[in-house]
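Some structures to go through are shown next.
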Structure P
Amino acid sequence: MKAVCPGSFDPVTTGHLDIFARTAAHFEEVVVLVTGNPAKRTGLFSIEERMDLIREVTADIPNLRVDNWAGLLVDYTSAHGINALVKGLRSSLDYEYELPMAQMNRRLTGVDTFFLLTDEKYGYVSSSLLKEVARYGGDVSGLLPEPVAKAVEVRFREEN
């Protein structure tokens, strides 16, 4: 059975890595799917940069690969024989946001969404919050994988 973990991952966090590793323990193949338009840099990192960082920090997970997609998620799952979507939930707010999408995806193609509860040590970790902290020189060590933390630091240094 194949699963996809979709998201913007701008940047990928230790919370994301926890979800990826736990997903890989339950599925034959896991695709970390970076979503967004590859022709436009709309975040801190381009789609390709995000993919490279994810590949680097997930190299120890043999049944995981990284891809990108700019269209409907269910079109990707249908085109690639994906049976399941996996999403991490930090709180009830995430559930409220994800539930209608999961229901729509199931209605459109029959693909099921599996929700994994985030490990409590990552419950407050989000890419947006970490970018904000890092932008102002705050310590994000342990919340971003080391190569990602360095890339974030370099990017903010370049922007200033």
Structure Q
Amino acid sequence: MSSEAMIQGSVKERIDRWISHYPADQKVSAVMPALRIVQEENGGYLTTELMNEVAAYLDMRPIAVYEVATFYSMYEHKPVGKHKLALCTNISCMLRGSDEILEYLEKKLGVHVGEVTEDGLFSIKKVECLGACGGAPAMMVGKDYYENLTEASVDELLEALAK
């Protein structure tokens, strides 16, 4: 889908629903959900053209949209796998073995952080914190959390996601 055509139809309706949650003069407050919606519609990542379209639609300066899109780790700027494996590498997870889980994932999938498997199913991303310290090491896939990871539980998860 071209960036000129992205914010129309159901995409426009979804963004407009978020805009309606804010005072009329504060539609810029919908920038985060607008970016999420556009990213989802574009196969999981943002382009400069799409961020510019969001900026125009929300009457924002493009740099303000870029700042949001580059600050938060949920926005991607290059293609990702169908299943983005977001592995926490903060202190609690690191102390409980996230480095070893990361090494295992890279070996098992044959890709490194930021890369996509040949079949397009998986990509790996290191994130600073998932807020799941009590279940460290933790990983988020889509909206689901997976905690107390082991090589065996990673194998089970990957097998289930591949189906």
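Tabulated results
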| read-out | value |
| --- | --- |
| Distance in nm of label points 7 Å out along Cα→Cβ at positions 7 and 119 - highest-scoring structure of P, Q | Q |
| Given 20.5 for mean count of other Cβ atoms within 10 Å over residues 135-142, calculated: source structure among P, Q | Q |
| Highest-scoring label, criterion being relative contact order in percent (Cα under 8 Å, 6 or more apart), among P, Q | P |
| Value 0.20, calculated as FRET efficiency 1/(1 + (r/R0)^6) of positions 63 and 111 (r between Cβ atoms, R0 = 25 Å, to 0.05), assigned to which of P, Q | Q |
| Answer label among P, Q for the case where log10 I(q)/I(0) by the Debye sum over Cα atoms at q = 0.13, 0.18 Å⁻¹, calculated from the coordinates, equals -0.60, -1.16 | P |
| Parent structure of the calculated result 2.2, given that distance in nm of label points 7 Å out along Cα→Cβ at positions 31 and 47 is the read-out and P, Q the choices | Q |
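None of the figures in this text is laboratory data; all of them are computed from the coordinates on show. Note that the structure is predicted; figures quoted are calculated from it, not measured. Cβ atoms are built from the backbone, for glycine too; each structure is taken alone.
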